[in-house]
Structure I
Amino acid sequence: MSTYSSISELLELSERLGEPLWKTVQLADCEEQDITPEKSWETMANMLSVMRSSLAGYERTRRSVSGLSGGDGGLMEDYLRSGKSISGPLLGEIIAAALKMGECNACMKRIVAAPTAGACGVLPAVLLPCQRSLGAPDERVIEALYVAAGVGSVIATRASISGAECGCQAEIGTASAMAAAALVHLAGGTAREAVNASALALKGLMGLVCDPVGGLVEVPCVKRNVTGAVNALASAEMSLAGIVSRVPPDEVIDAMREVGEKMDPTLRETGEGGLAGTETGKKYGG
């Protein structure tokens, strides 16, 4: 089989092989790494296990070394239990999970870079609560992770997953696109609905800058995981409803790369512009 460097090639390969999207991604992974499907599945299952254990092992009293991060996931949980939430239990759980995972990263706990450490909260925050809501088995979630990996691989190839290269749109934006596609698969959507959701998600975060306060992956990174997760949920819902991105996924990815290349260097992970350049932000940069 041949590999793929675009979403359209991935879809064509899936149709030519007569395999579902997730299986096509798995087979390409096996060919690239020279491993068996069983070994590939074992690796992906382990990633799911780490995501789950990281979320379950969240410590609400733990703080990052800088003191900028920690405890917000616990505050969100308390708010949800109060019954005052306006977003409903599922969305509230997604928000809390994204905060927890982002804080786990800031507090140097074990996470899965998906696609990066700074964006580690988006995918698990969407998949784990929605798995419970939909009653989906682990096997379906692992398949969804392959779908996410396929989307992420194309974005990494055609554009970037680095905030230093293309801003936070390349990190949280990519994570959101991956999560949206994965969620569509989890919900039983088609391959084309999945990649359409990824386009909707990436468009929603186009132009997002990378402006870490104090040069740390904490502010605004942790809260942006929430933004990416909620954006992924909305994009998946739109795609499943039949709403189509007027710009095809590959063109959206190419546009993201172009936007990233045009960003001022101060807005690409240097800790100099945006929020990092504010009066308050500068206090943490010295």
Structure II
Amino acid sequence: MNASKPLLSVECLTMQFGGLRAIEDLSMSARSAEVTSVIGPNGAGKTTFFNCLTGFYKPTKGCVKLTHPQHGELRLDEMRNVDVARVGQVVRTFQNIRLFPRMTVLENLMIAQHNVLQEASRFSIAGMFCSKSYRRANDKAIENALTWLERLSVRELANKPAGDMPYGVQRRVEIARAMSAGPIFLCLDEPAAGLNPRESSELTALLTTLSREQGIGILLIEHDMSVVMKVSDHIVVLNHGKKIAEGPPSAIKANPDVISAYLGEDDETSLHDEAS
């Protein structure tokens, strides 16, 4: 992959629902080994934007391009959502935790690898007869899952029901599940929601490590400004579906348009306090 070329490029993206434009003429980019945050007040269009990137919505106009290391340039806006994840290796989490609560933590991570296991089972035939190739793929999937549980400090919970875990632990399991799917681009929708200050600090360190060590691009939607300002390499600010600012954290927290959008008044001190 060309290191100078963005991993993700969004060009003139518009998403309209009837007479409502949730996203209007948005252009931005995100790079490998960096954390790009998308912030804005409630109703700014952040989750709609995520849904366009990951194939849940088809944009009204514009395009979303991914520079994939094996497949070259992919038009994500033209792909089915299952292929965005399977072929494009763009994986997301959701604002509300979507683990399978009655399954174990390990089983949740195995489900995230169903595409690989399905191919190894030759769509259930080899799996039914437990062929050597399927056993190898299954063992590799288990090893991969346990590795990510170890990386996120929850391996000892592998055989516990996911729904029995504390909220903060479930957030970590959710990220482990996403990583076990092998993303090159990870979209996280408010991963710090409901976390206490210690858990938020641990999340910040985790996201920095994932982006730097794994070399993946991370796109983050987050309301917790302490997390955003510490972890982000680049920030895009939306308001009423339009981009009103972008740049490094130092520029964003001093931008008067951002301050006005968040607070309704030019109270720079309050935004600095929230980001501290």
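With Kirkwood radius over Cα pairs in Å as the yardstick, tell me which of I, II scores highest.
II
Looking at structures I, II, which one was helix-only ellipticity at 222 nm (-39500 (n - 2.57) for each DSSP H run of 4 or more, over all residues; to 500) calculated from, given that it came out as -11500?
This value belongs to structure II.
Of the structures labelled I, II, one was used to calculate FRET efficiency 1/(1 + (r/R0)^6) of positions 104 and 240 (r between Cβ atoms, R0 = 35 Å, to 0.05), giving 0.20. Name it.
The read-out comes from structure II.
Matching task: 25 is the computed value of relative contact order in percent (Cα under 8 Å, 6 or more apart). Pick the structure from I, II. Working shown, then result.
Details: I: 19; II: 25.
It was calculated from structure II.
If distance in nm of label points 7 Å out along Cα→Cβ at positions 40 and 224 comes out at 3.1 when worked out from the coordinates, which of I, II was used?
Going through each structure in turn, the value belongs to I.
Values in this text are rule-based calculations from the coordinates and carry no lab data. All of these numbers come straight from a predicted model, not from anything done at the bench. Cβ atoms are built from the backbone, for glycine too; each structure is taken alone.
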